[in-house]
Structure P
Amino acid sequence: MGSKKLDTSIKTIAQELFSERDIKMIRLALSPVISQDELDSVVEGWDAASAPFNSQIIAFNLAKNHPEVSFPKNIQPLLQQAAIFSRKRHLEILPHFSRVVKVLENKEIPFILIKGGAMRAYRPERPRWTADIDILVPEDKYEEVLKETEKMGYILHRSPHSSGLREPSSDQDFVDIHHYVSMDTGKERNLNEPLTIRAITLPFSSSSVKVPCPEDMVFISLVNFWKNVTHISRENSKISFANLCFDLMFLNDRSGGLDWDVIRTNARITGSVETVYLAARVLDLIIPGFFPKSFMEEETANHRVKKLISRTLFTRNVICPLRDEIGEFDFGKALKQKRNPFKYIYLRVKYFIVKRFPAGGFKTKG
């Protein structure tokens, strides 16, 4: 893949993640001063009621950042509804988080709040959608924590890097317990120790929790962003993009300027240099100038960048649509949905083959 083809792929991904209107609203939201005319030109003809939830979240951030301008009266209630929906989800998952924390404290097991939950600790005044609350526990305590949560009646939704906790009556995770941050590199655990050493304490839900420092937050956001880019068909992944740019700018401002060498070092020790590079390339099209010039370019290996972008495009364009077509992976549940069992079996076999033996010669995860 040549440089022009890579540039085209990056631009295409950015355009698929963010509409032209989304990009304009993000840039307006991050501008120090805007006029009413600028806002009016962006929202003119916008059907906010049928817009994706992530677009409504972007508009809500724009309204919060610039109270000096006003959205049309028919749009304002929709933005408030998006904020209320975000708060409602947070209130649904918070009691489960508190139950888990109580067990960890009784067992004297330390943990770090990561991802969206950590951003809520950093910025409690800003409503933020979070599908679940993610925590990181020590590797040697991971299985003990899972056993304790099973005693509490939770069902474990396991993956190699984490386990989601859900109630028997629910199909959504409330808390996701990690023993490392997933990057699909095999070297992710190298981040655990420095992340723990640099963690800071912030108030959260009437108590105090450890969260990653701003640089580690940005790094985790970048690798998680690329993971979500790869598996774009997951609705929660789409919603997370709405807050990402605002999170990055807030963390930069809060720290008085990020130490980019920490982020580069994290990428090197975890084998995620190309992941961070591509994530930054896409985001630079949305918020130009945020990343240092030629960020991570010197550290990247061209053949690895090509392989990663190829795997990403294959997963986005082949694996994800096929996964969506299959729907429910469990055969018993599929039959209850009155689906054609022969088509279901055919699609599952096809999914298994293309996932593990794609034409590009690489395996995909997730």
Structure Q
Amino acid sequence: MTLLLRVILVVVVSAIVLAVAYVVVTDPGSGTDVTARGHRAPVQADVGRAVKLGRGRAVMASGPAGLWVARQPPTGSPGEVERIDTDTGRPEHAYQLNILPEGIAVGHGVIWVLGTKRTDGPAMLLRIDPASGRVQHRLQLAEPPSCATEKWASCYPVATRDGVWVPLLDEVVYVNRSGTMADRSVPVNGHVWDLTGSLGQLWALAETAIYRITERTGDSLRIGLKKKVGVGVQSNHVTADGHSVWVSSYPRTSTTKPGRLTRISPVQPPQVTVSRIYPGAGALALADGGLWVARFDGQGELDRLNAATGTLTGPFKLMPDDPTVLVQRGDDLWVLSYRSTGNVRTVTKVTLTPAAK
């Protein structure tokens, strides 16, 4: 074999190897360019048409009573709540609220909306009948939620069969199913930035730690994150299932370390097992055995990773707007996004199906 043919063969083989590799490029001051070249992702994600919801801050949640959005419209009532038609993605009749909605949870025959009368006021929890949109009970709580002043924080309650857990400034409180009384409180060290629940456990992000709270007893366990995510990096999203707990973090300034994705194993004893750089990581969801990550760097993106290891699996889908909330419903993902043109919120259905072999 001539020298020229050998050189050509080496080049061809190298090209094939690179063609099946994942590429992750970190450019200071920008997000991560993630591509999967020549690789077949384990699922197919079909992005539907973005449906406009209107202007004003919005939150979205799914549960036994359907898929619901609560918004703060720029005019008219302080807030409104509406069901999303899961076939068309279009909002149905809007029910007016007398609070500024900051968080929402959907339970069995009940909608919970957390908000405030004013941005610096105490939290107000509404119990709403999903069939009529009527507010059945209003409960004023002792503290405001963290997101009333820190708009990047999440104030999502966690609905259970017996009631609802509510994140406040530096504690998580339990409210009975009738929505009339807060009868249990779990204090944490610092502001609560996000809260989620899975299989009888709550996971609360508070300052530089995550807390595991047992729903039945209210017992809590603190797991520090500062050593893993670094100084000046803010953790602000958490998602959990029975196998993994994932946290996304972002740098507070351009001079600090880049954002990260961090996995906590929920088994005894809970501990950090993965912490990897992932600039631009935002909202999270665990679905179809994968970790879905919302990203934005001039262009919205939805990435899938292995839920156990954090390795890239794809698909990596471009989104029409800036994704801010990911919600799993059945075999689908629903994406609530922000469109800077006109300050509009949109909702998009992403249908997940196994990839063809």
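Quick check: 23.2 is what I get for mean count of other Cβ atoms within 10 Å over residues 210-217, calculated from one of P, Q. Which structure matches? This value belongs to structure P. When helix-only ellipticity at 222 nm (-39500 (n - 2.57) for each DSSP H run of 4 or more, over all residues; to 500) is computed for each of P, Q, which one produces -2000? Attributed to the structure labelled Q. Which structure, out of P, Q, was Rg/Rh (Cα atoms, Kirkwood Rh) calculated from, if the result is 0.96? The read-out was computed on structure P.
Where a number appears in this text, it was derived from the coordinates with a stated rule and is not lab data. As the structure is a computational prediction, the values presented were derived from the model and not from experiment. Cβ atoms are built from the backbone, for glycine too; each structure is taken alone.
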